[in-house]
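Below you'll find the structures, each written out as C-alpha cells.
Quick note: the coordinates plus some simple rules give every number you see, no bench work behind them. None of the values given here were measured: they were computed from a predicted structure. Cβ atoms are built from the backbone, for glycine too; each structure is taken alone.
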Structure I
Amino acid sequence: MSEQFKCRINLLYNDLQSEIWCNKGSILINVLNQNNIYLDAPCGGKCLCGKCKVKVIGDCTSVPTDGELKFLTDKERKEGYRLACAMKVVDDIEVMVESNNSAQIMSEGIGNVVEISPIVRKKFVQLEKPTKHDQKDDLQRLLDTLGMQYYRIPLQILRELPDLIRDHNYEITVVYSDREIISVEGGDTSNTHYGIAVDIGTTTVVAYLVDITSGREIDVVSQLNAQKSFGSDVISRITYTLENMDGLKQLQQKIISQINHMINSLVEKNKLNIETIHHIVLVGNTTMLHLLTGITPKNIATSPFIPVSTQELVCRAEDLGLNINSKCAAYLLCSISGYVGADIVAAILASGMAEKHELSLLIDIGTNGEIALGNKDQIICCSTAAGPAFEGAHIRNGVGGIAGAINTVRLEGDQVKYTTILDHKPIGICGSGIIDILSILVEIGIVDETGRIVDEDEVKSEIGKKLTKNVIEIEGMPAFVIAKETETKNKEAIVITQKDIREVQLAKAAIAGGINTLIKSMGKKIEDISHVYLAGGFGSYIDKQSAVNIGLLPKVLKDNIIVLGNAAGTGAVMSLLSQKCYHHCTNIKNKAKYIELSTSQEFQDEYINCMYF
C-alpha cells in the first residue's frame, strides 16, 4: 500500500518507545493487539466498558465518538485520553499506553496429599539379553519386562529402539501410560521425571512445575490471560471468533503462546532440560478448553448451549502447539457442561466433597459463578452470570486485582480506611473492596435494603450521618467517595455509584439465587450443609463477614466456610500425580447433574428475592 495510506504511531509503553505502522483508518486497539500490546478490554472492544483508555500526546485530527464521550471526563478529554477500541488512526500520532500487569493472582491451593501413582509413569528396566533360545523381538521383550500387554507405540520410538537398548547394555528407562509407550531413554533416568499442571482461567493463567517422582511442587508462575483484550468473559471471546474470519485461530495462538512462554520461564528458572517434562495436565472452563484446542465454541453461546465435547482429551502436547518435547503427553480434564468446566471438576476433586457423606457446597466466583452442591452420592451444579461486576467490569472505577486496586475497605471510627494491592497509590477498586464498601454502607444505613443510596435525612446511624459528607453527585446520580482525588494516582476520586451498586446487586443475587435453587432442587435446607468451599481468586480474597452482610453467602453458613485458594490448580496437580485422582474426575463428571438456570422458574423467583441486602 502507498505510504500516503499508512500512519505512523510513536508508542510509549512501559517506559519503552517504539514505532509501529498501520493502515490509515485502522482501529487503534486492533493495531495494538497485532503488535502484542494488550489493553484491558472487558467488553471485547465494543465501546461498552470504557476501560481501554490511552493518552494521545499532541495534535490529533481524529475526534472522539459519541460512545467515547460517555466514558471520558472533561479533564481526560483535555489531556488527550481516548478509548482505543473506538479511535481510528487517521494520521501520524504519539500514544502513551499505561499498562499494569502486576496482578494479584491466586496460585496457592490447599495442600492435598495424594499417593504418588501418576498416569504417566517412568520406570527403569533391565532387559534380558536375547539368545538363540530366546528370540523374542525387542518390543515384546520390553513389554514382557514391564508386565504389560501390547501398547500403542510411536513409529519413531520403534526406529530408535534397537540401537538404544544395545548401546546401553539393555538398561533403559521407559515413560508410559495405560495407553501407550511415550518415550524410551538410555540408562537409568527414572529420577528426572517432571510434569506441568495448567489452570486456564478466563482472567488468569497459572502454571505449576511438579517433580512427579517426589510429588514436590517446584515452582509456579501466574499471569493475566493474554486473551483479555478480546473481552473479559467467554461470550465476548466467542463473539470475536464469530465476527472475525481468523478469530478462533487468533485466540488459540494467543493462549498457546502464553503457555509456552510460562513453561519456558519455569524450565529456565529451575535449570531443567525441557526434554524431562513428559506430562502436562490442563484445566479450564469449557470455552477456554475449546479455544485452547482450536475447536469452535460457538454453540456454547446460544441456547441450548451445547459444547463440541466435555470428555477428557488425551493427545501429544505438540499437537496443541505446545513446545515441551515431541513426546510429552497432554491430558485435558473432562467438563460437566457448556458452563461448568474442567476447572470446577478439578475444584470438586481438590475439595474432597465427592468422597464425603456430609453435604458440601462449592462456590467459584470468577468471571462466571459456578456452584456445586453434593456429596459422595450425588452432585448438582449450575452456572450464573455473576463475575464481571466482582472483577471490576461495569463498575465506574472498577479494576481487576492489579497493583493499586483498593482491595479492602474498613471503618475506623467515622473514617473510611482502605488498603491497595502492593500498597500502590489507588487506581480503582477490585471485587473484594467493592464487597467491603457495600457491606459498610448497608451497615451504617447510607444504602438501604433495596440498594438505594438514601437521602441525607433518611440516615439514622450517627456514623452514617457523619459519612454522608462522602456522598456526591456524578452524572446525575449519587455516589460515595472511597478515595479522594488527592489520594489517587490519576488525581480523580474513586467512588461507588448508584449504578455500580445495582450491578453488584445483580451479581450477588445471581450467586445467592443459584445457591438457593440448588438447595431446593436437592430437597435440602441450608442448615443441612456441613462445608462451604470458596474456590478461585475472588473467593479467596473476599472478607467472609462482608460477603455475609450483603447476602452474597448465607449467614447461617459463615462458620462453615473453608477457603480453598486455587482449587482448580490443586486438582490439576493432583491429577498429574495420581491416576486415581485423574480417573476420579471422570467419576465426578458422571455423577454430576447440571441445572440450566435460564429455564428455571425457581431460580427466577430466588433471583428476585436475593436482590435485597
Structure II
Amino acid sequence: MSAVMPAPAASRVLFSGNEAVARAVWECGVKVAAAYPGTPATEMLEVVATYPDIYAEWSVNEKVSLEVALGASMAGSRAFCAMKHVGMNVASDCLMTMTLTGVVGGLVIAVADDVGMSSSQNEQDSRFWGRFAHVPVLEPADSQEAYDMARYAFQLSEEYQVPVILRMTARICHVKGMVTVGERIEHQAAGFTKDAARWVMVPGHAKRRLPLMHQREQALRQLSEQTPFNVLEPGADRRVGFITSGPAYMHVREAFPEAPVLKLGLSYPWPLAKAYELEERVDAVVVVEETEPLLETELKAAGIAAIGKTFLPRMGELAPEVLAPAVERLLRKESAPEPEGAVTQPVFPRPPTLCASCPHMGVYYTLSQLRNLIISGDIGCYTLGAGHPWNSLDSCICMGASMGVALGLDKGRGEADKNKRVVAVIGDSTFMHMGMQGLLDITYNRGNVTILLLDNRAVGMTGGQNNPANGRDIHGMPAPRIDFRKLCEALGVKPERIHEVDPYELPTLFKLLREETKVDDVSVIITNRPCALVQDFKPMQPYFVQEDKCTGCGNCVEIGCPAIHVTRRESAVKPSGKTVDLAFTRIDTAACTGCGLCVQPCAPEAIQHARPGLVSIVRK
C-alpha cells in the first residue's frame, strides 16, 4: 500500500497545518464534515466549509459531530470530524463503540492538542486514545505532512475499516509552510448495508466484534514497521539516538542534527522492531514526546532502556532550548534534575480581559457588587470574569460543568454556607453543548440555583462562530434560531422564573439578580446583547472623559473595560481623616463602541458622548 495517493495537477501554496488538513479533506472526496469549534482546531472546519461539494456543519458538541461523521461513513461516504483535545473526552462515548463496529467510508478524526495550554483548562495527550481505542494515530511534523497524512488517513481507514486519529498540536495547526497540493477526486458512496450484527451494538453482537478489533490491531502493527511514515534516519553521532514524533521531531533535528532518529508518523501502533534497531546503533535511546511518557513506558516494557521524562519536562513544548541542555546533562552523566515545568520566554505581562463593550462586563460588574454568592462558572469568554477587576467566578471545570457543580454546591452546602446563594454562569453555545442536561438535572432534583445564561449569539471565545442561538449556519445562511425562554421552560423552569435582561442596563440587572437569588427555586436570567465582535453588534457613539469633571472616584475602572485607561493616581484625605486612592481616567474613543456601561456608575457625570467631529474621524 502506498503512503499517499497521487495528487494530480500539483501546485504549491502557503498553508497552516489546519488549512493543509482542510485541503486534503476536500481533495479526498469527503462528503460530510462536522466539528465543534475549539482552539487550536477551529480553522480546520472553517476552511473545509469554504470548499464546494462538502456538507459542513457546526455541531452542538463533539460527540454529536462524531456521530454525524459515523453516520455518513456507514452510508459509504468519506467523512471528517475535528475537535480540540478536550473535545475527545466528550466524543469518546461514540469512539469506543466505533472501534468495534469499524467504518465503511473513510473516517478521519483530527484532534488538536493544546501543548502548553495556551487556551485550554488542561493539557492532554491524545495519543492515548489510539492505545485505548485500538485505532491508528498519525502525527504530522509540519504542514506538508499534515496534508499528506490526512490524505493517507482516508486510505488507511478504508483498507482496515477503522477510524483514524490525526493528532495535531497547536504548533502544527497554526504555523505555515509551503504545501504541494492537488485537486479533488470524487469518492462514490457505496450506500448503507443493513447488518444488525455489526451496527447494533448490544452485548451479544459486541462480543463477536471484539476479536476482529484485536486482529485488525495486529495487522496495523505490521504496517507500522513497513510504512514510510516511520523512518529510521541515520546519524554520525552514536552517543544518543532519539525516538520522536510530530513537532518534537523538528526540535530534535534542530538541537541534534547529527544524531540518529526514529521518526514516527504512524505513532500508534509503534514499530517495535525499528526501535530495537535504533537501540543497537547508539549508546543511549532518548524518547522525546509531548507530553506524557506513553511511548517511553511501552518501550521500557519491551526491554528497551529508554530515557525520557526523568530528564525532560512533562508539560509544554520540548523546544531546542529545553531539549538541548537536558540531553547534555544526560551525556555528561549528571543526575536527573528535579522535575520542572515548561520553559517560558519572558514577555511583557498582558493579562487577558474582555473586549470593549463586551456584554459580559456588566454581568460581572454586577456580580462583584453582590455579597454572599457562590458563583459556578463555565468554559467561554466569560471565564475571564474570574480575573481583575471583577473576581466573580469561584469555579470553572469543563464544558457545561457550571450546572452540575452549582447543584452540588447547593445540595452539599453546610452550616458555613447556609446563608449563601448559588449562581451558575454559562454562555449560549456552552449551554447547548452540555449545559441543557445540567439544567434538567437541577430542575428535576429541585435545586436552588440562579442561572445566568449569557446569550451573545456566537461561540465568542473561538472567533465568533455561528450556532443555533443566532439563527445562521456555518455558511452564514439563515437557520432555525433557538428560543431560550421556551427551551428553559421545557427543561422544567417555571415561566415566572425565566427573565430576559439587557446586560448594559446595570440597575435593572442588579435589581433582578438580587431578587432572583433570594427566591428558593430554580431561576434563569437570559442576557440578550450580542458579542461586540460579530455582525449582530451595532456600534454606537463613543464616550470620552471630561477632565474638569473627573473626581478620580475610579468607579468606571471597576467596569473592567479595556478602552478605559488610568492616566494618573493620587491619594486624598477625606474630612473624616480617611485616606482614599483616586484614579483619573481617559477613554480610548477609537476602541469605545458606546455601550454606556461606564457612564452608569460615574458619580460626577464626567463621561460624555464624544464630539460629533471626533466621532467621524474615529469611525473612518
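Ranked by relative contact order in percent (Cα under 8 Å, 6 or more apart), structures I, II are led by I, which has the greatest value.
Comparison across structures I, II (criterion: mean projected area of the Cα convex hull in nm², for residues 484-531 alone) gives the highest value for I. When FRET efficiency 1/(1 + (r/R0)^6) of positions 28 and 180 (r between Cβ atoms, R0 = 25 Å, to 0.05) is computed for each of I, II, the one that comes out at 0.00 is I.
Thinking of I, II, which structure, once distance in nm of label points 7 Å out along Cα→Cβ at positions 68 and 260 is computed, gives back 4.8? Don't skip to the answer; put the middle values down first.
Working: I: 3.5; II: 4.8.
Attributed to the structure labelled II.
Computed over structures I, II, FRET efficiency 1/(1 + (r/R0)^6) of positions 236 and 468 (r between Cβ atoms, R0 = 35 Å, to 0.05) reaches its largest value in I.
A value of 27.6, 87 was computed for Rg and Dmax of the Cα atoms in Å; which of I, II is the source structure?
II
Mean count of other Cβ atoms within 10 Å over residues 116-123 computed as 15.5: which structure among I, II? Could the numbers behind the result be given before it?
On the way: I: 19.2; II: 15.5.
Only one of I, II returns 15.5 for mean count of other Cβ atoms within 10 Å over residues 116-123, namely II.
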